Structure 1
């Protein structure tokens, strides 16, 4: 099970444990959501500011997008919980295959 909780004979303890875990999870999601909104605003600022060249703006926005994907995977899709090792393995394997494919195509085109 992903969220194992103490299974005592006292239902009040179980409810308090679940309430504590839910509060903690909600706090992480709110912090993550706030950071993602901030990163989105930073990306809009980077595009709108005339002082940045395209050579800086494009990699910067890609970096911000990668950070937001990590936040979404670990906090909104609950990949940080126990029991999600198999989906994480498949996800990381797909990212590896995609990166190798991209690298192969870039190598074929530029050399």
Structure 2
């Protein structure tokens, strides 16, 4: 599925893969994030063969041009988990709203593990 909107410039469509790539980049740049975790087994196999998926660790759902995001991350040892989760959610929400021009309804951050 994709996001669509219309304005004075015409109709704009943004694929879920593009939204996932922007969200993944934004989340991976946040303090305390060690790695984005693949949410599917096929992504892990592709990673072993050198194929890097741009939207790794992100699940995108769009309903009525509202964006719902799930982020899967591994955090660094010693960080305040709740503060980092909030920071990731805010950063992803801001970047996606700037990129798409549409509203992000919900960002859910899942901490899969802690790593040194």
Structure 3
């Protein structure tokens, strides 16, 4: 395979990705966002966290050691941090690191 073929594919994919990101800003730059868009923008971090919580709990064996303790601690940490600091990135990052530490170092039988 020719390297110019690969480079042209990467360039075309880059341009098309950029265009799809820029088009909404070009068409809607003068319009005020609707109430629905503002609502979604305001609540999106919490929606993402709820999805992550359900994903984390989908395979938990509640009747087998460690009974989902690591997951519940991770959820508690994320909830506390998000309520306290209102920073989704901080909440998700610290809770994920805490959860990974728990399942790799504390509850090694998972």
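Summary table
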read-out: For helix-only ellipticity at 222 nm (-39500 (n - 2.57) for each DSSP H run of 4 or more, over all residues; to 500) computed as -24500, the structure of 1, 2, 3 it came from; value: 3
read-out: Given 1.81 for Cα Rg over 2.2 N^0.38 Å, for residues 15-78 alone, calculated: source structure among 1, 2, 3; value: 3
read-out: Structure (1, 2, 3) behind the derived value 50, 34, 19 of Cα extents along the principal axes in Å; value: 2
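Bear in mind these aren't lab numbers, they're just calculated from the coordinates by the rules spelled out. Just so it is clear, the model here is predicted, and its values are computed rather than measured.
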